[in-house]
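Structures follow.
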Structure I
Amino acid sequence: MQKKVHKLHDEQPQGFALIAIASHQNDYRLSWALNRQFNWQLTRSQDLLVKEPKAGVEQAFIRYSYHSQQHLTYHLVANRCSRGFLLADHQNVDYLLKIEGENVRENVKPIIQKIRHIDFVITAFAIETLKSKDKKKLMF
């Protein structure tokens, strides 16, 4: 009798895109620049709280949110706080822009190009793959 093998593929959902942003400016200055560049209305929302089981601490990451009329949701989240990093594999990244909604992958490249034109942004790029533990941290 032959055994059946079932493989689970853990892929990033289609309605979710993540852009990494490197900038030494404060979060409020970056959110202001993004609002100006894209005509958004990012506003400070409740911090993203993440419990780090290995360290036994709760981390609080600054977050800004905006819900557009095109049924897209934008979240600007700091990648670092006083107790560590949200995505430890991307320690050179200062902020993450999470975009949720239908067909977001089509809009990522033009958004990245416009973000790169902001004077104090060092770089911006799409994060295509994440570890499952990092995906769980970004499910909010």
Structure II
Amino acid sequence: MIQSRAMACSILGINSHATLEEAKRAYKRLVKVYHPDAGYFFDASKYREIHEAYQYILNHPAPPTTSRIIGSGTTMPNRMAEYHAFNTQMKKQKEQRSADFFAAQKKKDDEYRKAMDAINNIIVAENLKKLIRDQL
């Protein structure tokens, strides 16, 4: 007993979001192999399972997929408005990534500068100790 569309699609060897046309092609391909009159791999249980899966898919079609496509507006001004809105959004994202990059780079430079100053201070302190020891 088939309990879900995904289960039916796996039996037919198709994606769970497959169209009815894809399901029909897969069904026909499998029926040619497993049909009792085909004589290749007659397996009544497998044939019934394929038929049941196909019937389930016919009765439970895939939900429509919605995708956001630029230019899906009905008129040219709508398409141009969508295009400009998309470009504006992409430009803002690019500027934000650039600002984030430069802020991170500035932070690294500041940390490097502080580390180098600390190293230089240690070197100066060591040299002063050496001078004091030499004079004593």
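Where a number appears in this text, it was derived from the coordinates with a stated rule and is not lab data. None of the values given here were measured: they were computed from a predicted structure. Cβ atoms are built from the backbone, for glycine too; each structure is taken alone.
General remarks:
- When relative contact order in percent (Cα under 8 Å, 6 or more apart) is worked out for each of I, II, structure I gives the greatest result.
- Structure from which 6.0 was derived, distance in nm of label points 7 Å out along Cα→Cβ at positions 49 and 105, options I, II: II
- Of the structures I, II, the one that 16.4, 65 was derived from, the read-out being Rg and Dmax of the Cα atoms in Å: I
- If FRET efficiency 1/(1 + (r/R0)^6) of positions 25 and 97 (r between Cβ atoms, R0 = 35 Å, to 0.05) is computed and equals 1.00, the structure in I, II: I
- Origin of the value -26000, where helix-only ellipticity at 222 nm (-39500 (n - 2.57) for each DSSP H run of 4 or more, over all residues; to 500) was derived from one of I, II: II
- Source structure (of I, II) for distance in nm of label points 7 Å out along Cα→Cβ at positions 57 and 113, computed value 6.5: II
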